[in-house]
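Listed next: structures, encoded as structure tokens.
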Structure P
Amino acid sequence: MRFQHTVETRYVPSFRTEAVAGMFDVPVSEKLRKTWDVNLPIEDFDWEIGLIVGPSGSGKTTIAKRAFPNAAYFDGLQGLSWSAPSLVDDFAESLTVTEITGALSQVGFSSAPSWLLPYSALSNGQKFRATVARLILESKELVLIDEFTSVVDRQVAKICSAAVQKLVRRQKKRLVAISCHDDIIDWLEPDWVYHVDTGDFKRGRLRRPPIEIELCRVHPKAWHLFKGHHYLSADCNRSATCFVALLDGTPVGFCAAMPFPHPHVKNMWRGHRTVVLPDYQGIGLGNAISEAVGDYFLAQGKRYSSVTSHPAMIAHRTRSPKWVTIRPPGRVPTKGKNGKLMTSAARATASFEYVGDGSPLPPVEPYVKPKKGRKPKPERPAKTPEERAQERLWKRALKKAEKDTLSALQKDAAKTSESVKKTRKRKT
């Protein structure tokens, strides 16, 4: 696809426009014209995701509309109607609940309580993910999304791009993203990229850079950073062994485990809470954190199991050779100590045991609980001889002042006692 596109605008002179043209020596004519020579050789291969990138004002949107005139165009978060009292009710009636929740989870919007909120109550990141999920599900033709990831933080934009590309490819749809940020190229993994400012066209799907997380053993009090994002409960057992996952030094996930008493199996531990912050969902961090915790216990000669109701985690563990299915997805009516049904009886859950990949694991350093008590005093820099001499002079002066003050107080006390004695003699 090769074309030349020209945009002309009629120039209407006025006092201000003439003043601006004179101040900055702008050449003006009856028509203001801008022309682009575009070369998009995309007809000879199959593609699913394309990216048009360039600085603001370079003509990205103009070129995209000219190149794909029959595509569904959406400007950022605009173009869709969101009026239902809950987010899931705004999707097309022909879509099933499974399709809607599956798409939302695939783009990294996995908070079930937030699905029940109206669109206006969501954050910008959640709005962006919900908009993309709805566009991909409801659009049958090519979709153009302008200002792609412009409303979210750059780190969040990378995570969103990685999650969106997975949904597009699984749904076998086609997407052209229009953005002024080139930091999402490796994360969106487009089949082709067109740079408007230079006219360069690059073909070939790039691979997402690896994500390295650091797992740290923490105190259960760290749960307060994540409790508001757990879909089930805000409680965490005080005796749980807790871990926090760090991405570039930023806490992004939490996982807790507890001993699981079993009549036939010894040293069994069970997952208690697993949470990934909303801005970092959609790229598999929850599964990675859970498996890292499983490796932690396997290295100590223990066993690790987990029960989950999240569809994405159930699908991953069913396919992964690192997990063995103990109980397939289903509802298990379990009664608690008070005779009432547990909360898990109302939802489908599945149980798995983590077995790892069989590779040798590094030894785990024992966790040392910080001692309670007074904090150690910080080390002070060594004093110079001049400072020590000055300190001795100050101490001598202070001792002399204390002696003089004490002697003066003693003299005053003696005079007061003598005057009191004289007064008493006079009265007698």
Structure Q
Amino acid sequence: MKSWTLLTALLLITSAASAQRQIRGRVTAADNGKPLAGASVFISNTSRGTVTDEKGMFVLDNVPDGRYVLVISSVGYQTDLETIDSRYPQADYAITLRTKIAELGEVTVRAFDKDGYKRWGELFRENFIGTSDFARNCKILNPEVIKIHYAPKSRTLSAYSDGPILVQNAALGYEVQVTLDDFHYYLANGETRFSFFPLFREMPGSPSKKARWARNRNQAYFGSTLHFFRALYQDRVREEGFVMHTEAGADSAEVQRIKNNLRRALIQAREAAGPDGQHMSPEALLGANVLATFDNALDNARSSMGKPYLYNGETPLSQVVVARDSNVMVLEFDDYLRVTYLRNKAPSRYFNDVIIDPNHPESGRKIAVTRSGLEGMTTHLELIRGLPMEVFANGSNINTDLSFDGYWNWWERIGNMLPYDYVPEPLPTP
């Protein structure tokens, strides 16, 4: 069974440019204008965060140049997301948070099961935290904030959090505060889609614990997406132990035609929107209904595709990079990109795992799963809508449509994640 992961709005969006700056702001309540003390303010997917003072003020120092997501949240209020871009600098921010209990006409009620976590919490954990040895050393400290709904007809597990999820990772030495916006696990095909914003905090520990955490973090890093995209940006794919190959489906011409039509529609929408259109998301430019039409057409086209075949020879970087400058690299590819890390074998847990039976999830029964694959960690990447993907020097990327099938579909979960400001210890030269 093919299973894959779609990462949406997942990650910090920054570049590792040398300049550092400070951002300041004030957080107030939308209903009465009063300052909100103790509100959480952080840069997603890093260890950089703070809380507001009694006047609702906050300051974040050492903010790198680039684009990223600033997450502002407070108990009883709706989370606010601000996209910050150093190319259009703004030092001061006025943030207003709306209460979760608003006028009836403005509220979208999200369904959840009264005993959802008790019944489905382990299934959620497997697909959000992961099943690796590192993930099995994670503990969710406040499961009561996780709201889960299972739809038996569509066999879909959905979840969101009513407040930050606190995850203690005893294997990597992080306490992770996760703002979960959305989560869907489709049991019929193994697909997982989620949108979340994590803040990493170092756990206190003895020197021996810190040494163990450092070793485990290195192990988590090498061969990960963070490692790969940094290598890609530096044009050191081979030197860092990765190889890339291109695969295409026997009937992929129809998929490419639909992707090209979507690109043309976005170009026209950006031109019509004027200067602001260059910084607008596809959702803002075309609308959810139009994008859904394209998505359905792509799904139908993929369902009739033949078995993918492999092009001869490694794929050079020039074949997937369409633009680059000193801060960002832009990738674009219509076919599947197969990425293999050669310097290590996948963990034994990947090949022989134990998970909840996806055919009978309500039973809670666990079954043994054997995954096949190369000894190296191999993943198939696809840009679901074929939209360009921006990669920055620190390994972060801007794309809401990147899917993983293979090793990273299993590995890239909260239990194995590292912040974008993580710097690995170098490996010995092979």
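State the single structure among P, Q that was used to calculate relative contact order in percent (Cα under 8 Å, 6 or more apart), giving 20.
Q
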Checklist entry - Thinking of P, Q, which structure, once volume of the Cα convex hull per residue in Å³ is computed, gives back 165? => result Q
Checklist outcome for this item: One of P, Q was used to calculate Rg/Rh (Cα atoms, Kirkwood Rh), for residues 134-213 alone, yielding 0.95; that structure is P
Checklist entry - When helix-only ellipticity at 222 nm (-39500 (n - 2.57) for each DSSP H run of 4 or more, over all residues; to 500) is calculated, the result is -10000; to which of the structures P, Q does this value belong? => result P
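With distance in nm of label points 7 Å out along Cα→Cβ at positions 190 and 302 coming out at 1.4, pick the structure among P, Q it was computed from.
Working: P: 4.8; Q: 1.4.
Traced to structure Q.
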Next on the checklist: Suppose semi-axes √(5λ) of the Cα gyration tensor in Å, for residues 206-349 alone works out to 25, 18, 17; of P, Q, which structure was it derived from?
Outcome noted: P
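We did not get these values from a lab; they are worked out from the coordinates using the rules stated. Remember, predicted model here, so these are calculated numbers, not experimental data. Cβ atoms are built from the backbone, for glycine too; each structure is taken alone.
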